[in-house]
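> In what follows, structures are represented as structure tokens.
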Structure P
Amino acid sequence: MEKRTFFNHIAQRWEKEHRIQKEQDRIRNLFAFLPLRVGECVLDAGCGTGRLVPFIRKKCGEGGLIVEMDFSEEMLKFAKKKHEAQNVYFIQSDAQIISLKKNLFDAIICFALFPHIHDKRGSLEEFRRILKPGKFLYIAHTMSRKELNHFHAHVKGPVCSDYLPDEEEMHRLFSGAGFSKVSIVDRPSLYLARARA
């Protein structure tokens with residue numbers, strides 16, 4: 001099964017599973033580490049059903065701009081139903097080829113997406129291209145790298161071999177894509193890699 005088909009099929013289940021309080025608490029904890037500011041323009045790459053929108057809006061305010069991007073049309077349908085606001089926009093796009101002009105965003109949050117990207121270096125180059133110079137990309141999960149890779153290994157379907165690279169490989173990928181100021185937090189219930197464009 002192709003990955004897009006896989007994520008289209010699980011969209012409804014994904015939406016239900018991520019409404020549980022434990023997951024909401026973990027996302028809230030994650031956002032304590034994301035220094036988003038009022039009025040910023042933020043890309044939520046691989047947005048799924050839009051579960052980050054309330055957290056981004058709380059930090060960026062009504063004057064901020066949020067772009068929700070996913071390659072799954074079914075995931076985006078759920079996101080659009082939940083978040084009808086003037087400052088929230090939705091685009092269907094693959095993270096490896098993003099049809100947006102350069103230097104658009106003050107921040108890109110890549111939440112629960114990076115392991116699923118085949119061309120990781122290419123996607124990082126795309127993220128850097130659409131970030132404003134000096135701004136940050138955040139690759140985030142509510143699990144440690146070890147927890148996440150173990151979880152994916154036991155999922156049936158095309159994501160069973162999707163993995164989050166180790167710290168050395170992440171540094172190499174970021175550097176090769178032109179990022180700097182790389183920092184990685186990897187601990188139970190939290191993974192956060194940060195890099196500056």
Structure Q
Amino acid sequence: MRPFTVTAAERCALGLAAVALLLQALEAGALLEYRRGLLVAQPWRLMSGHLVHVNWMHAAINCIALVIVARLFAPELSALRQIAVLMVAAFVVGSGLAWFYPAILWYRGLSGILHALFFAGAAAWLVASLRAQPRRSRSIVMPALLVIGGWIKVAIEQPAGGALPHAEWLGAAVVPQAHLLGAACGSLLGLAFALARRSGRAQQQQ
């Protein structure tokens with residue numbers, strides 16, 4: 001039986017989750033949340049808003065999901081690439097909300113950048129499976145289902161305009177527009193990583 005190991009990506013995810021839970025315990029949401037009207041005077045909110053949550057349930061679910069996704073896609077994305085995805089996505093999601101959704105005045109949570117990490121890993125896995133030789137249709141099914149199913153989920157949950165649907169389980173509004181921005185960012189990064197890996201291998205073979 002193979003011993004259970006904790007990957008470097010998981011250790012990074014656990015560290016980030018610990019920071020998010022600490023900020024929840026310190027009740028730092030009001031100081032760090034994304035606030036469109038305060039971005040010029042307090043620009044750190046563009047990034048820090050992803051680390052604070054509405055309540056403990058929100059924080060716990062996002063932190064658990066972060067560790068699961070980090071482990072799931074560790075074979076496709078190294079710890080450094082996962083960190084890069086999260087950081088780039090934090091900027092893209094925050095900037096995207098400010099630019100494309102001016103009616104959305106606030107945002108808290110890891111879910112936007114978590115979507116980016118999920119789609120980056122799934123896209124990289126799918127491209128690697130499509131390029132594998134010999135190609136096996138069975139190996140393509142799972143990453144294809146993750147990408148297609150994920151995009152269907154993101155598309156279905158999008159509200160009209162800047163509306164923020166109320167989630168009963170959360171007891172507050174959710175911001176699915178952040179999921180869309182994260183999914184788009186992650187998909188592009190995943191494709192870029194997969195193409196870069198292929199280019200690197202081609203150069204090594206020359």
Structure R
Amino acid sequence: MLPVGPLMIEHRLIERMINVIEDELEKIKNKNDINPIFIDEAVDFIRIYADQTHHGKEEDILFRELKKKDLSKEHEKTMKELIEEHVFARKTTGELFEAKNRYINGEKNAINTVIEKMEVLVDFYPNHIDKEDNHFFIPVIDYFSKEEQDALLREGQIFDRRMIHRKYNDLVLDFEKERDLTDLSQKSDWIERM
């Protein structure tokens with residue numbers, strides 16, 4: 001399998017979630033009310049799966065290695081655009097989460113921002129995925145030898161294996177910080193050693 005194969009497979013799940021978000025968006029418009037639990041779960045999916053896991057592999061592995069190559073101007077430009085798009089998606093997702101919080105805290109007109117941010121994400125992801133799948137991933141593989149491709153694929157598998165541990169380690173750390181229970185001297189790199 002090419003190292004971009006898992007990334008393209010992940011795109012299919014992201015597309016499915018975007019369809020679910022679009023369906024929920026229509027419900028919000030019809031009811032003029034939001035389901036905050038759905039928003040939290042959608043934000044979690046985008047932050048953990050689409051961003052930290054998926055974009056994480058793109059940026060921390062594929063793009064890192066592509067920066068070491070003599071890329072064509074077109075590929076270099078596209079990679080920069082993709083990185084900027086990842087930042088945009090993170091920002092938009094954060095704004096969606098904040099708007100949901102304002103709404104549940106009584107700011108009823110925040111529903112307009114919830115709708116706007118969901119519309120942006122529903123519009124953004126299909127275009128972003130198309131750019132990666134059809135205009136970037138396959139052509140840039142030619143910059144790598146078969147051995148380099150195999151190494152990228154293995155590194156992506158290791159990245160995935162560590163992801164669940166990162167998520168819940170961060171959750172516990174956040175709880176510890178809230179309760180002033182954090183002993184930073186006990187910080188360990190155990191996840192990276194897995």
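> So relative contact order in percent (Cα under 8 Å, 6 or more apart), computed for just one structure, reads 19; which one of P, Q, R is that?
P
> Which one of P, Q, R has log10 I(q)/I(0) by the Debye sum over Cα atoms at q = 0.10, 0.14, 0.15 Å⁻¹, as calculated from the coordinates, equal to -0.37, -0.77, -0.90?
Derived from P, not from the others.
Only the coordinates and a few stated rules stand behind these numbers; no lab work does. Because the structure is predicted, anything quoted here is derived from the model rather than measured.
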